[in-house]
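Right after this note come the structures.
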Structure 1
Amino acid sequence: MEIFANHAHVFPRECRPEGTIEALLELMDRCHITRAVAFAPFVDQVQNLGIDPNEWLAQELERYDNIYGFGTIDPSKPDLAKQAETIARLGFKGVKLHPAYQRFNIMADKLQDFYAAAEELGLLLCFHLGVHWHRIKDYHPLLCDELAYFYPKLKFTMEHVGGLSFFFDALAVLTNNLERGNIYAGITSVLNKDKNLLWYLGPERMELLASLIGSEQMIFGLDFPYNGAAEVQEAIDVIMGLSLSLEDKANILGGNLARLLDGTN
């Protein structure tokens, strides 16, 4: 079974020595992960280096054919649709969005052109959705139902499935839009009770998710470098131990992501 993992944050060595692409590759080797999605840093994380995060990641990934790049946007700038076009031009197939960290409301007017462009370009958006010490009104998972209503062909993941606090709200959005088949539960940092108790969902909720939305709508993620090899391997082991078929487990651990990003849907 190939493991193709979503949700790895990567950084220049000057920012986070433990979060480089080389460190990601080491983790992948230890956990027998074949391919992974790497997110470009957010603008403020590399501003002291004077580099464009998307351009930096695109250049770095020229050396690797098993790492897929996702871009990030600068929501403080007005050219958000153009930013989506640039991300696609760089060869990236998705965008990481963190409304709480980046301080924007998911349904803010200034994002509408970006969503329209992402929908048209077929970009997969990955939203952080879980308590993150910012005004909850800006990033409550129920806002994703509005997003799906206005952009019915937009593909996106609800990372952390809302976490412990908002799991059932995220589940409501996922089931309410199940017929479209373009919204995914991001199984990221939700299977380690000790390190991520605020987002911990556990195996029982994973099986509930699979029974209600189907394994085809679930995508495994790493949350590298915030999770190391031990946490990642624990999550893989939990998924492999679920009361699901081998096909369901293969979907979660990479099959769904491969179909999305390899264009075999």
Structure 2
Amino acid sequence: MSGLASLIIRSETFTPPGPGDFNLPPVGGGSSWEFLGQPMFWGATKPMLLALISVVVVLVFFRAATAKRAMVPGKLQFVGETSYNFVRNTLGRDVIGSHDFMRFVPLLCTLFFFIVVNNYFGVIPMLQFPTMSRIGYPMGLAIIAWLVYNGAGIKKHGFFGYLKLQTVPSGVPSAMLVLLIPLEFLSNIIVRPVTLMLRLFANLFAGHLLLLLFALGGEFLLLHGEGLIAKPGGVVALIMFFLISGLELLVYFLQAFVFTILTALYISSAVADEH
């Protein structure tokens, strides 16, 4: 071990966090097995329970916000109406257009509030796990978005008309279409849901992994670190933990916003009259 490393920490006594820390076992026990060297579990895991809790939180909030509707809204009604109008107007009407947007507002509201609540679970004490850092949840949401915007496009233009809209750019010389049609098909039909999924997953996964690293590393340096700079290094690591936690508060909202507005953009592209 190098001289600098020996001043900070004994590596054999500290196990850094990694992807395995996201494979949480079932709550209350359950059966497990291995698949391709990775632990697999059968039972309700923490992310599953958090996803269910988020549904209850969103339903209870909007039910309470609309229970006593008045011309002069109270605080809870005001927050509920402002939240709904933000998604309805900013992510729906302004992106899709005033003619088609209303029928997609329930989907956009569901996506935004489901994602944002599950993201903020990452900083709530005792929960402290962003559900979207498990790739299955972004994948499921991306598949739903893919089915909706493609279905909306096919319904409006017909199957072949929609394919033409998505793969044949207007005003392009015929000689270029041989190259552009496969690229447009790959970009607009295949790649969009993949990037939608990976953007949400990767940001939540990387952010939570950084928080784990600084929290556990800082704690270990303060309590078990050896050498001259172990304790100061632990203090710096914990300061970084709180700074990154503050940054994650913004990232959690932005990722819900980006996922929802991209879904709205894809819907707008699918129901548009021109490419």
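All of the numbers you see were taken from the coordinates with simple rules; none came from a lab. Note that this is a predicted model, so its numbers are computed, not measured. Cβ atoms are built from the backbone, for glycine too; each structure is taken alone.
Observations on the model:
- For relative contact order in percent (Cα under 8 Å, 6 or more apart) computed as 19, the structure of 1, 2 it came from: 1
- Of the structures 1, 2, the one that 2.1 was derived from, the read-out being distance in nm of label points 7 Å out along Cα→Cβ at positions 26 and 194: 1
- Identity of the structure behind 3.3 (criterion: distance in nm of label points 7 Å out along Cα→Cβ at positions 18 and 186, calculated), options 1, 2: 2
- Structure (1, 2) behind the derived value -21500 of helix-only ellipticity at 222 nm (-39500 (n - 2.57) for each DSSP H run of 4 or more, over all residues; to 500): 2
- Value 21.9, calculated as Kirkwood radius over Cα pairs in Å, assigned to which of 1, 2: 2
- Across the set 1, 2, FRET efficiency 1/(1 + (r/R0)^6) of positions 50 and 114 (r between Cβ atoms, R0 = 25 Å, to 0.05) reaches its highest value in structure 2.
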